[in-house]
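Each structure below appears as structure tokens.
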Structure P
Amino acid sequence: MPLHWRADPDGRIAWLVASAPIPELKELQDALARRGADADLRARPRVLCDARDVPLPTVDYVRTTVTAFLEAAHVAGVERLALVVGGEAAYGMGRMAEVLVEEVLPLRTFYTTDDARAWLLG
């Protein structure tokens, strides 16, 4: 499965770990549903999305699928989301997503999980 959840040692953070291939919107929605069905994960309002192993998405994918996922995440109770990526081009796509959802959900893009966790806990 290209998406799975895990709990962070800090009780406020849940990790959504993604791997290839790039997930479709339905898979992302299913992942949110799994978070909602798990009381421990649901109680963690901050999400670290580790997408370092996901291939580079297209601009259209970011504009449509990522934006729809982040809007659904906000509705599902996610307070802020840190996106960890594996390269400069993916970082640029993450920054584009930040702009697209800035009115909906606090989102920041990082290269390291340590920096992402620090922002989530700040």
Structure Q
Amino acid sequence: MLEAMKPQNMIQTQTKAIADILVLAIYADGHLSLLEDEHLKTKIDNLGWHESMAPSYYLNLSIPKAREANTREKVTAFLEARANLLENRDQKAEVYRNTVDLLKSDGLTEEESEFAGLLKSTLDL
């Protein structure tokens, strides 16, 4: 984990933005696997939380937002809004690496590869 991704170096808004990106990623191929779900929960738990809201509770709030991003335009807008909350290139690169790692957890599909490319472009990497 890069220094930029350590919980003490992020504000809660950034933590939530990263969680939202990870949640959206698992919907990229329209198939939710148990393996992806387990990896997602682990990654979100490891982000660290600075408020009383449990990561699992936030996950439940994030899922409907991700499901609403059901067109390329909505996915792009969703990613842009969250990317704008990230402060530096190291943080963005780590978000990208963690997202790709999550996508690969059950095998990378064509849709997931396209999502990864869109995320990389949105993060200006």
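Derivation of every value follows stated rules applied to the coordinates shown; laboratory data play no part. Predicted model, so just to flag it, every value in this text is computed and none were measured. Cβ atoms are built from the backbone, for glycine too; each structure is taken alone.
A few points about this structure:
- If distance in nm of label points 7 Å out along Cα→Cβ at positions 14 and 54 is computed and equals 2.7, the structure in P, Q: Q
- For -11500 (helix-only ellipticity at 222 nm (-39500 (n - 2.57) for each DSSP H run of 4 or more, over all residues; to 500), calculated) the corresponding structure among P, Q: P
- With relative contact order in percent (Cα under 8 Å, 6 or more apart) derived as 24, matching label from P, Q: P
- Computing FRET efficiency 1/(1 + (r/R0)^6) of positions 38 and 102 (r between Cβ atoms, R0 = 25 Å, to 0.05) across structures P, Q gives 1.00 for structure Q.
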